[in-house]
Every structure is written in C-alpha cells, then in structure tokens.
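Listed next: structures, encoded as structure tokens.
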Structure P
Amino acid sequence: MTQSHIVEEPGAGRLEVFPLDTAEDFLHGLLTDVFENHWDEIVFGPLVQGAVFEIHAPNAPTGIRTLDGYLTVNFGAWHFHLCIGEHKGSSKSPTPPDVAAHRRCSRAEMLRVLNSDGSPRSWQMRFLNGHDEQMMTVFFPNPFITKEEKVLKTPDWSRLAMWDKFRRTYLGLEPDPLDRTCERFLCGGH
C-alpha cells in the first residue's frame, strides 16, 4: 500500500501525492493501460507554469513500443515519445550519462489537487524527468466536467471509476470517500 504526502506547489496549490514506481517495465505497463484502455476518457499533455496542453486522443493508439528507453505512443497521424528507461543513444552518437539522466522519468505520481477545505477537485497522474521538470500529465475524468468539457452543477461520481481503478491497481488502495466530498467545482480552490 502506498503512503501519500501533502505538498504545496506554487501555482498548483495543495496536492496530495501518491508516488509510483519509475522502473521502465512498470511505467510501460501503466502507460499502456492508460492509452490502450482509457484513451477516450483522459486528457493529457504537458502542464507547466504558463502552459497547459489538454489533448484528447483522436482514436486508440495504432502502436505502443519502447526503443532506447523512449516509450512511443502512436495515434497514426501523430505520436509522442516519453523517456521512461535507460537511454544510451546510438553507437555513433552516444548520449552522455548526465543528459540521459536528465531525460529519463525519475518521478511518477498520482495526485489529487485539494481545495482549501481539503476536498479534491482534480485527479491527475504526472511524470517528471531527472531535473524535476514535468514531462506529461494525465488528467483523470473529473466528476464536475463532462467529456465535452462542460462544467456540471451536480457531480457525476461515476467519472471517478478510472481513478478508483488506478488507485487499486497501481497503488494498492481502495476507493476513498474523500474523493466524493467536493460539493461544487471550484476553480483555483476557493
């Protein structure tokens, strides 16, 4: 069972963080599960200070593979790469160890963004590189936002099914009643 911890992050607020394993085989399985089985439920992309890319996958991936430490998720018309394992480069152009360590995912976590009263308002999974720079965020379905990104007046708690499944599968945690305590969508946690 995974223990969480609370952090305050400038620009993000109060987060409850659940660390995940960063071994290549674990991350490959986790991300394959996300994109093969839940591609039509999630929003994903980089989330950094000043920019959020909220990408909806157009279809199920046409392929997921790993080469030289990079996971590639291909959607046909476009794809992305995420360094999750040992990255060496080629024999003609080897990657320096410090650059490889910078590129590789060194921190992965599921998290809940908390309101000032402690109730969760957003459920996410993020991946950070060796310099603690965010590589990608996966936004789990939110009970206050429809698939079409309309804000609901009444929460649809069934939209936490993926979060609950991932808590159970990847953290060894059962669903938490705290996830169903927010009374209305509060942007910014006020």
Structure Q
Amino acid sequence: MSKKEVSLKYFPYLLHPRNTVLVTTVGKDGKQNVLAVAWITPISVNPPYLGISIKPGRYSHKLLLETGEFVVNVPTFDLAKEVTICGRKSGRTLDKFKEAGLTVKKAKIVKAPIIKECIAHLECKVVNSIEVGDHTFFIGKVLAAYVSEKHFKELYDVKEHKTLLHIGRNKFTTTQDTYKEIKL
C-alpha cells in the first residue's frame, strides 16, 4: 500500500468523517446564534463532560464567553444544507435560524435554545476553556440530555438515524443501515 505526504494544514481531514452538530448559544443581550461544529468529543462520563473546539473569530465564541452556556443539537443527514448555512455564514449580522429554516425552542435548563428539527440535545454549561493554537477548546458539563425515542434505543438505531458526518469543506456523508457487532 503506497502512502503520500499530506500538508499539515490538512491533518484534520485524515480524522474525518466526523459527527457534525449544531451548537446553539445566547448572548447577555438575549441574542441567539447557531454554529455547525465537527470538532466535538466526549471527555468524561462521570461527571458528564464534552468538549468543542471553536475559532476565536466566530460569533458563537463571543457568546460562549459571555454566558457560558450552549446546547449541542444533533441533526440527521437530511439537514446537511441547513448545517452548511449555519457553518458558513455569520450570526453577527444574520439570523441563521431563519436563513436555514430551523425552529428555535426553549431548552429545559440553559438559556441557549434547542433546534426542533434535531433529534437529540445536550444542554451544557462551560466549566473551562483552553486556548489551543488557533482555537479555544470549551469544556462543557452536560446538564441534560434527551433524544428521539424513534432514533435511539441505548444506541442509535442506524435503520432510523442517518448520522450527519462531515468529510471536509461542504461535503457530508452518512452511515449505512447495517452494523457489525464484534464479540471477543
């Protein structure tokens, strides 16, 4: 198997495809925003923590620093166009919810909203942030988690849920409706 060198600026794409989510935030003034994020990872189960990596120039970055709350909304593959709008446009001057045709609903605990069209929601409070190179890694404590019963039965049902996976730039893929369980 032959291998080629890749410019280090492309190293993240060697780790793709990655789950893509919509992170909703709210500022001190009550203005809400949404951002597409593929750089997300669980980092602890007990207590429940996850991390998201966001560039400081993003409007959502400013709102996260202001209020310290966010919601991770899990879209399905059929929302790829809406997710692209939320990732490529700025919420400083545009209502991305309206532009993408997404419905804002009140979250259970935090002030940041949930997105009705998404199938799962993780409400979070920022407990730490770390500047790492050209991004800030926000660590959020998960305060509430809920999901569509149709799509999740201890694990996602891949016959029902088509995960939105970001390949790079404006390209996405999804899961197949089969899986392989390995027993050792």
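Thinking of P, Q, which structure, once mean count of other Cβ atoms within 10 Å over residues 23-30 is computed, gives back 19.0? Checking each candidate, the match is Q.
Determine which structure produced the value 58, 29, 24 for Cα extents along the principal axes in Å, for residues 87-174 alone, calculated from the coordinates; the candidates are P, Q. Could the numbers behind the result be given before it?
On the way: P: 58, 29, 24; Q: 38, 31, 27.
The correct label is P.
Which structure, out of P, Q, was relative contact order in percent (Cα under 8 Å, 6 or more apart) calculated from, if the result is 24?
Working: P: 20; Q: 24.
The value was obtained from structure Q.
Between structures P, Q, the calculation of mean count of other Cβ atoms within 10 Å over residues 103-110 yields its largest number for P. Ranked by distance in nm of label points 7 Å out along Cα→Cβ at positions 7 and 31, structures P, Q are topped by Q, which has the highest value.
The numbers here are math on the coordinates, done by the rules we state, and not lab data. Nothing here was measured: the structure is a model prediction, and the numbers come from that model. Cβ atoms are built from the backbone, for glycine too; each structure is taken alone.
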